[in-house]
Structure I
Amino acid sequence: MKIITNKNLLLNGINITQKAVPSKTTLPILEGILLEAKNGKLKLIGTDLEVGIETTINVDVIVPGKIVISSKMLGEIVRKLPDSDIEIELKDNNVVYIKCENSHFKINGMTADEFPDLPEVKKENGLVITQNKFKEMIKQTIFSVSTDEIRPILTGVLFEVVGDKVSMVALDGFRMAVKNCSVINDNTFKSVIPGKSLSEIGKILEDSEEPVNIYFSKNQILVQVKDTIVISRLLEGEFINYKQIIPNDYKIKVTVPTSHLIESCERAALFARDSSNNMIKFEINDDIMSIRSNSQNGDVQEELKVNKQGEDIEIAFNAKYFMDVLKVIESEEITIEFTTNISPSILRPLDDNGYLYLILPTRFKK
């Protein structure tokens, strides 16, 4: 194999592929990236056997061939090379020579025959969605995925398609994020995508209107973004019937500027994180929302003017769970719906009916 390629193109391909390379593994071959050159293209593949990423770049192929090179070593070398053309040549005994201007590297590769093939995905169900829309759906749900392996199904995100409506749902037993959007589609199906896989897909997506093709088979998902393909296993099992969890009614509703709420909660959280339960308390009386927290180091009180419908209420939440959602809401105002101080509350962007966040309150002593 012998190729000549542009540094920035190669580095971008490495950065994308590295997202699937495991940091720790008992199989040394998985620590590498497979490089396969033919027909003016260089294919780069990385996998941890659960997620596989393949991306293709244009190169000058002098001699076709393939080799596996340490992902860490290749990435560090290319990052430090000057912005110039890079020559990569494979010689006998899997030895790879990398040249760029006055820099010359000789590294030991691994035979490509030992690298596992990415699974074939039968394109049984599929849809097309824009990159920015899919990226937003991931961003607004992924943080609610459970990290507890006791219930593996909750470590994933439900991807549910009913006609032209797509829903993504994540919950961990303390909070739940639901994002809906419309697409051109007439299928009905659902799958649960591992949170780790979805997080890596989100890092590849751009804020653009360009399309993403998503295909599902029984056990796998394939996501195609331009010249990059991500393949991941799907989680087995039945996801919780999340619609039953969402309250049908509320007794109190407040509307508040999102930026003001974030700033006040961030200040209140300075003391909340020093306490045993990381709690911030909300007292809503008339049109004033008081936000409080205390610890052995002191206490803090913030006051916000809100638009309130319904009764007064005192309620408390885990500071992190409450603030996580505020960071992903882009609406200028947010609504919060309460029933009682021991019932789930719902947060919604004022101008986005397709998103809701359910959070359980924390018990507190008056």
Structure II
Amino acid sequence: MSRGEALELAVPGPHGERTVRVSNPGKLYFPERGITKRQVVEYYLAVAGPLLAVLQGRPTTLKRFVDGVAGEAFYSKRVPKGAPEWVDSVEITFPSGRTAREICPTEPAVLVWAANLGTFDFHPWPVRRPLVDHPDELRIDLDPQPGTGFGNAVAVAGVLREVLADAGLVGFPKTSGGRGIHVAVRIRPQWTFVQVRRAVIALAREVERRIPEQATVSWWKEERGQRVFLDFNQAARDRTIASAWSVRGTPRATVSTPLSWHDLPSVTPDDFDVLSVPGLLAQRGDPHTGLDAEAFALDTLLGWAARDERDHGLGDLPYPPEYPKMPGEPLRVQPSRARKIGDEDGASHS
């Protein structure tokens, strides 16, 4: 297929029309489906309303596939060189203490501009400016391990919903675009990243208590077995997940799609892709329109975290390896290696 001449798109927005150039519109991004760059751009125009509601005011990392899904992807955590002056940005601080300016999508033209750069996924931080150090979204990532799949994640998500209700919280589920499920809870932006992560750990531990054969909070893969991992570290600073309505780097061009709890058990991730989702949105609307209706407190979850530590000796859990050592964090050594070190140390003193 010929890539064709560049397109000049007039994209309406809150500040009038922006002219956005789309180069090589016929470039195949998803060869298995025959989906081109132009179709990805058109997809993002079709879902611009609900997607901008998700991204508005949020520092956002771009996951870019400049050679399509078969090429190597990379994350753009800083405003790309040559960005138009109307691409807004905000300063964020990484775990290392370094700072950077990251894009902050505010209008449809930004989505088209990003898609032209090969962006499939938008990865927003769980914060909104100006309070970029205080999350307003609690995110739970249900990650099926080898031997499990989407159906297992659905079963765990049902228990998660019950635990959220017991904590006085309301969650909104979406497909990850793969085998997993993401659940978002709107919270008041008055807690730090460390506190929100501890709240997620407490929530995940309660799910594990109720269904220990199906769910796990074990950071180390060797201990997870065939269970669904509740990835608490997605709540750590600078760790993000693909937003709702984001295209994923799968051969089918699946989309991370918002759902109602009622619909969750009756769908599969492959139901939702670049070609099908615009029609579903037009037909059904956005199942997450109520996400911003109420912001919840974390007092109950933080109370559970304090109880777990006081009564059960369950404190913090390991951070990802690239993070600085955090106060109260256990050793970042996988259990089998820790046992081996302990055995060798014991032998050396025998």
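What follows is calculated from the coordinates using simple rules that are stated; it is not laboratory data. Model, not experiment: these values are computed from the prediction. Cβ atoms are built from the backbone, for glycine too; each structure is taken alone.
Name the one structure among I, II that distance in nm of label points 7 Å out along Cα→Cβ at positions 179 and 235 of 2.5 was derived from. Don't jump to the answer; show the numbers that get you there.
Values: I: 1.7; II: 2.5.
This figure was derived from II.
Each of I, II could give helix-only ellipticity at 222 nm (-39500 (n - 2.57) for each DSSP H run of 4 or more, over all residues; to 500), but the derived value -5000 comes from I.
Which one of I, II has mean count of other Cβ atoms within 10 Å over residues 67-74, as calculated from the coordinates, equal to 14.4? Label of the originating structure: II. Computing relative contact order in percent (Cα under 8 Å, 6 or more apart) gives 12 for which of I, II? Going label by label, the one that fits is I.
Looking at structures I, II, which one was Cα extents along the principal axes in Å calculated from, given that it came out as 78, 51, 37? Intermediate values should be presented prior to the final figure.
Working: I: 78, 51, 37; II: 75, 46, 40.
Clearly, the read-out refers to I.
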